[in-house]
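Next up: some structures, all given as structure tokens.
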Structure P
């Protein structure tokens, strides 16, 4: 058995929130059905190019809503699990070595994969090894650093909770993908983009020289509001706070909850809001 996790990142330097990382997990037994159904829906809607948050416009909003409705139908069934991680921009990590600063992307992705899905509490077979297949969109490193990044992610399987849960990672299963060919990844990009957009108050921006918001901004806010309603339906909650870590009653909730946010807080940081 395998768990497939698509990973992506966005907005490294937002005004209010930065370092957005997103992931969507699908079980190998569900993968083909979900992939084929989402791709068929794209064709039906005549969305021939890659769908992504940056392409949301007034003309395409209804089609994007239909795509995200289908995507969240699987989240609601807990056949897809979505996780979003970010940090407050003023929380600047302190005490980092030059090497840690250079490898910031790798270190954050390591924490994201290690913690956000609650993988040690997975519901796969307890008496067999379960493999993770990790897909990353364009690792922004030269070749030698990409190999080091993959080795760092591979080392997750040495973590004692991963070993206890019989979670394994094979080097060949840590791969870069072309997101144009992966509709599951594209749908997650829309969700990730929506959160970064509103958390950084982009939905309040007005067109240059006017006091009015542009049509694209209004369309994006509409899609964000729709996504929030889908999240609440999926999690069975009346309120969902996008700017805080999603509450958990027990460690197992990190696995069970269909959709979660994690506001990452560096172990040591300077709060630049007060400097």
Structure Q
């Protein structure tokens, strides 16, 4: 089996952490990583600004089977609905690196790499004047800090901010963990947020690139499976988990990626 590529700025989690994507079934989660709801929350002007943690879900069973067809009546867990649901389970994403064929926006002190194929419509990049304009204005300390923050909040890693002098990306320091993204602003539920370098593999053992952050499809409609492509937003897909959870969950400010 070929060795998995590790994305720049990422490190591989302990080998006990692994997600196996069944060809026609669920995600099989190994290593018992914590799994929590993650609500996209706005700032005072309505821009996506931080994640608020919600309810915890058990992953003690090894493996824990999580739904990827979108039809389970026991979400986030698989209940076998994939066997009789009208969906296309085909794993259409190639195994190239996230940084292959990226678009680059260069500024005075930082650059932004952008792979639109992995947009999950979380909209953190739109805050202020947008990460691209902020990067171009990165000679200004505030613009630079906001650009790094906006790119680093992107859950899929589509956007990465790079220090031009060091030629290194700014990356949040995530422990191996999983999140169920919820997006109250558009009344939709998003993908499975995979953090901290957890290995993602197909049933035959072929692995995808190891990444610090990525998002897998939960609605069953992505054209880039196993990854999310934002289809949940267009169809306003909802997982049916407790909508009031966002009000009960304690406020948690986002992790800040330091900028000198």
query: If you work out volume of the Cα convex hull per residue in Å³, for residues 78-149 alone for P, Q, which one comes out largest?
result: P
Answer label among P, Q for the case where distance in nm of label points 7 Å out along Cα→Cβ at positions 134 and 238, calculated from the coordinates, equals 4.0: P
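Comparing mean count of other Cβ atoms within 10 Å over residues 118-125 across P, Q, which is largest?
Structure Q comes out on top.
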message: To test your reading of the models, identify which of P, Q gives 1.06 for Rg/Rh (Cα atoms, Kirkwood Rh), for residues 30-157 alone when calculated.
response: Q
- request: Taking 2.9 as the value of distance in nm of label points 7 Å out along Cα→Cβ at positions 86 and 190 derived from one of the structures shown (P, Q), identify that structure.
  value: Q
- prompt: Thinking of P, Q, which structure, once P(r) over Cα pairs in 10 Å bins from 0, in percent is computed, gives back 7, 32, 37, 19, 4, 0?
  reply: Q
query: Out of P, Q, which structure matches -2500 when helix-only ellipticity at 222 nm (-39500 (n - 2.57) for each DSSP H run of 4 or more, over all residues; to 500) is calculated?
result: Q
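Upon calculation of relative contact order in percent (Cα under 8 Å, 6 or more apart) from the atomic coordinates, which of the structures P, Q produces 26?
Label of the originating structure: Q.
Every read-out reported here was derived from the displayed coordinates using simple, explicitly stated rules and does not represent laboratory data. What you see is a predicted model, and the numbers here were worked out from it, not measured in a lab. Cβ atoms are built from the backbone, for glycine too; each structure is taken alone.
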